[in-house]
Every structure is written in C-alpha cells, then in structure tokens.
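Throughout, read-outs are computed from the coordinates displayed, never taken from laboratory work. Being a predicted model, the structure only gives us computed values, none of them experimental. Cβ atoms are built from the backbone, for glycine too; each structure is taken alone.
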Structure 1
Amino acid sequence: MKFTVSEIAQMLDGTTVGNDQILIHSAAKIEEGEPGCISFLANSKYEPYIYATKSSAVIVNKDFVPKQPVTATLIYVENAYSAFTILLEEYQKRIAKGKSGVEQPSFIGDNSTVGDNIYRGAFSYIGRSCRIGNNVKIYPQVYIGEGVAIGDGCVFHPGVRIYDNTVIGNNCTIFANTVVGSDGFGFAPQSDGTYKTIPQLGNVIIEDNVSIGANATIDCATMGSTIIRKGAKLDNLVQIAHNVEVGRNTVIAAQSGVSGSTHIGEQCIIAGQVGISGHLFVANHTKIGAQSGLGKTIKKEGLSLSGSPARDLTEHLRAMAVVRRIPDLEKRLKELELNRLKAEVQIKE
C-alpha cells in the first residue's frame, strides 16, 4: 500500500517542505531508513540522523529548524511522535480492511449474530447466543464462548480465548493467546488442610478503545464483573485478577499483576513487573515504577511511587542513594572503631 507525502501530510494536518509527490510504501527508524520509507524525529538526540537518513520523508515538530541541509521531504506537525502513531494506526486499519469473509473450517453457534464486513479465520469458534458487531476481525483459532457481546471494529488476533458472557465494547484489540474470562484464583481453606474451589460466577467487561497485549490474562469476577475501562492499555503478560477494575486510559506494562478486588484509577501509569496486592484503591494519575510492590491503598492523586514496598519516588531515590554509600560508610565505621580501640590502648599504657 502506497501513499504520497502530500496524502500523508493531509492525514496528519501537517505542512510539507520538499517534494510532496514522492511515494511512501513503509515506515522505518530514522537511522535505518531507505528510499520510499517515512520516519519521524521527536527526540533531539536523534537529530544528527536526519541529515544522513535515506528515508524519503521525515515527520518533525513544527518548531524544528534544520542546522544542515536535509535531503528528505519534511512534514511539519504539532507533535511528531503522536502524528507518527496516527499514521501507523491508519496504515494498520487499511491493511485490516483487506480481511473479510469466512474461512473454512469455522463454527458459529445457534442464535448468534454477526454484523457487516466481518472476517472469521479458519478454525475460529463462536458459541451460542453471541452478538458481534460490524467490521470485526476474528483471526484463526480464536475461541469465543457463549453469550459474548462484541462491539464494532474489534480485532482478535490468533489464539485469543474469550470465555462465556464477556462484554467487549467498540474498537478493542486483543493480541495473540490472551485469555479473557478465565476463573479467578478463588479457593477456600478447609480444616483438613485442603482447599475448596469457590465458583467464579461473574464475567469480564471491556469498554471501548481498549488494547490488550499478547499472553495476558483477565479473570472473571467471583460475582459481578472484572472491568477494564475505556481507553486502557494492557501490555503483554499482564495478569488482572477477579473483580479488579482498571480505570480509563490507564496503562499497565508487561509482567505486572493486579490482585483480586483492587480498584485502579484513571490515567495511571504502571511500569513493568509491578505487583499490586488485593483489595486496594489506587488514586487517579498514580505512577508506579518498574519492579515495585504496592501493598497499601493510595488515596492522594498524582503520586509517583517506586520500590518494594512502594513509596514516594523522592523518598525512594534518597534511600537508594544511601544504599549505594553503604560500603563506604561501613569502611569509615571500621576505621572509627579501629581508632577508638587504639586510643583505649594508648590510655591504658
């Protein structure tokens, strides 16, 4: 699929400097570009590459002023990083539109309905009494259980498993091998030391514009719903336990886990390998650094936390500065102790 630089600029509400009729067929890093590629420059440390790049076009911020001649056509936009993201999204949508129809073998259960322009890949399975909207792409080996409701414009990549009674909004993307609606980790200890399984009778609700990475797991609620609110983004290998609620536009990076019945607020940023205990509340706009462990409720909005246990970022950095000095402090302590002993010996003499 090819676009002229002029078409791309119109798509991004940008203005061009240079030849805007060049055809673009792919995107590339600015340092790896080739003719026919488009790149972007958003970080000043990559500026040297713009003067040597072989890319045919580069998206730049509107305040960018070249210090040397640039051979590539420049597209000036408000925010180069955001504009490049929009371009990639549009390209992906146009590629996805090419998938349509029903490949065989595939299965759809009784009383299930699907909308217009649907794609169902080979070996996909749709259970009974499902409602699936328009422009949905269901790739091969996707399993959709009974009573599932799916909105318009969703994409389910190969191997996704969606359990019974899940509700998914519009324009959601779920990547390969993710499981939505599996049983929560509910076991009641018995007097003889064994555990009795607690039935998990709830479901999962995923609102509009949610993205869930590959090999993630979202457990159904014990009762009620596990909820992923509008605009949330979950990375690969994220675990969301039963009855958790993830707020609007919150992002959770890979290998993080949220224990049962925890409520995470809106527009939070949770970095990789973060562990969050159960039955907590995390306020809006909270930021939690990588490999942190959160074991208490956060009521104040906008805090930045780090460490295990997680604490205020400034406090954590001060503590880490002290930890780095421990070997030197130990050496000085030993020297002081040695000097004290020498002084005691001299007094006795």
Structure 2
Amino acid sequence: MSNQKNIAVLGAGSWGTALSMVLADNGYHVRLWGNKKKQIDEINEQHSNKHYLPDIALQPEISGTLSLAEALAGLDTVVLAVPTKAVRDVCRQIAGIRQAPLSIIHVSKGIEPDTLLRISEMVEEEMPETLLKDVVVLSGPSHAEEVSLRHPTTVTVSSKNMQAAKKAQDIFMNSHFRVYTNPDIIGVELGGSLKNIIALAAGISDGLGYGDNAKAALMTRGLAEIARLGTKMGANPLTFLGLAGIGDLIVTCTSVHSRNWRAGNMLGKGKELADVLDSMGMVVEGVRTTKAAYQLASKYQVKMPITDALFHVLFKGLNPKEAVDNLMGRLKKHEMEDLVVMLDEQFQD
C-alpha cells in the first residue's frame, strides 16, 4: 500500500481509536500510537481496545505501535489525539524525530491554564516552522462510543489555511461521519473547549436532582458566556450557533457518554474531586479548562458566572449546591443583553 494511504493517529484513547476506525473505513492503513505495551499488544493481537471501547472490533487496517518514529515514517499528515496536558511533550518528541514538514490535525478540546493558549497555538509554539505545514482542528458533537458504532455524526474542521481544512475534510468524510469546514479556528477551538465547563455544571445540577429545567437554563446561559468570551477573543459569534458551539454543548451536557457530565454528576452527589477523577479512568478536560477560562475571563474582563462558580467548586471548596443555587438566584437582566453586546463588539469597526 502506498504511503499516500497511510496515516498516523497519536493517542490510543477512546477518541483516537474511534477516529482510527473512521479512517480505516476510508481506506487508510492507520498507525495508532500509544505508550502502553499491554494496550498496543491487544490492538494488534485481538483487534480491540476494551478499556476505552468495550465490545468494539477494530479493523485489521489499524495497527498499534509504541514507536513514535515508526508511526511518523513516510507520512505528511498525522492526527493528534492526546489530552491537552500531553500536547507539548508529544510535539517536542515529533520535532526531535521529523525532518520533513508535517500537517497536524488535532482533535482534543482544551485550553492550557496560565499560558491561556489554545491547542493549535501550543502546537505552533512547540513545532519549528520548518517542520509544521499546517494545523487543523477537528471539533463538534461526537462521542467516541457512537462514532465507533458508525452512528451518524457531524463535525467541523478549521484552520488558518482553508486548503488544509478541506484536505482534512476529504480524509475523514464518509457516509456516517460528515465533515463541514469553518474558517473561524478561534471560535471552533473555544467552543469545543469551553462547553466542557458547562457540561460539568450540568452534571452537578443533575447530581443534585434539579432536573431538566435547571439544566436547560445552565446550558442556555452557558452558551451566552462562551460566546461572550469567544467574541472578545476574536471569534465569530455565529460559530457558537453551529456544530462546534451549541451542537457540542448539547451532546456534552445531556449524554451519559460525556465524561465531563459524569464527573459533574458525581460531584453533585457529594463525591470529592480527587475521588471522581480517580474513578473516571480517563482525562476530564473540563477541570483544567475551568481554571484557564477563569483566568481568561479576568484577562478580558468578561463576566462568566457559571465558570466562576465552577472554579470555586473545583478549586476553592465551594459546596456544589450553594454554587448552583447562587447561579439561579442571580440578579435579573434582559435576556437579549448579551446578544446586543456581542453584536456591538463584532461590528463596532
């Protein structure tokens, strides 16, 4: 098989594995890179990855490897599917191996605390210009569990270079995995990251037994504060009405597949954060992103009451019930006020 139909997926978690299945369906031989020998042996010998996707059979076109050099050999495009906290380290490893330019399609959803950088910015910071062709982000409402079952899914790709985004669209698109393009990389990355905060809050509300009315309010007001910050940072407010915004928000706040919702649900039921994270067995991106968003709200002087409340629950010991009750009892305001402010900022020039 020619190298043109080979591709690497870096990160053998649930999302990396599910996307490997999409790529295998599209005729690619997938090199799925991970750092756990037992897991890689299982992928190669049993064609499964049961810890992350139980009862799912992987195609023989997916081969696991522990060697990053082997995964990258002869390729010009890789899919980066590692947690946000591992992005820098993996990019440094790539830079130490590669000699030819590479296009990176990243599929993670997070913002780095303290630096306040989006993932594409982290990649650009760690990869020398001579080794980085393009960075593309793939985001949208897409649980790995459903993608692996080939249930209909729609996502968005974005890049500073729209030709690179269209190439990623061609790589991933098939009859059950539909891919749209969006030129607003800031909005696409922020929407995918910040919705995890609202999903944690929605899970807390559900864990407290507050029902659908309260969750709908949190989701609606959550979308408003995501768009408020995003617009201030240069995103197109319309992006937050699309797949990377409200689409991803709905699926992450309402599904039992959502690890952020599940973590919030356990917090609402009285469990401690450390115990919740230990029991999950997977990264809960919303926890780190809450800290980053709290810092961003301060930097850009944007009101984000849900983010503020969740920050104090996660890091300052605020009781979850008190946090949700305080949110529901906030001063009344005109519902359209946020929209008017965002539009004013967008068109003030």
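Supply the structure label, taken from 1, 2, corresponding to P(r) over Cα pairs in 20 Å bins from 0, in percent with the calculated value 31, 57, 11, 0.
2
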Comparing Rg/Rh (Cα atoms, Kirkwood Rh), for residues 89-128 alone across structures 1, 2, the largest value goes to 1
Relative contact order in percent (Cα under 8 Å, 6 or more apart) computed as 6: which structure among 1, 2?
1
Quick check on the output: -6000 is helix-only ellipticity at 222 nm (-39500 (n - 2.57) for each DSSP H run of 4 or more, over all residues; to 500), derived from one of 1, 2. Which one produced it?
1
Of the structures labelled 1, 2, which one yields 37 when percent of Cα pairs over 21 Å apart, for residues 217-304 alone is computed from its coordinates?
2
Comparing FRET efficiency 1/(1 + (r/R0)^6) of positions 153 and 313 (r between Cβ atoms, R0 = 35 Å, to 0.05) across 1, 2, which structure shows the greatest value?
2
Value 35, 30, 19, calculated as Cα extents along the principal axes in Å, for residues 33-112 alone from one of 1, 2, is from structure 2
Using mean count of other Cβ atoms within 10 Å over residues 9-16 as the calculated read-out, with 16.4 as its value, let me know the right label among 1, 2.
1
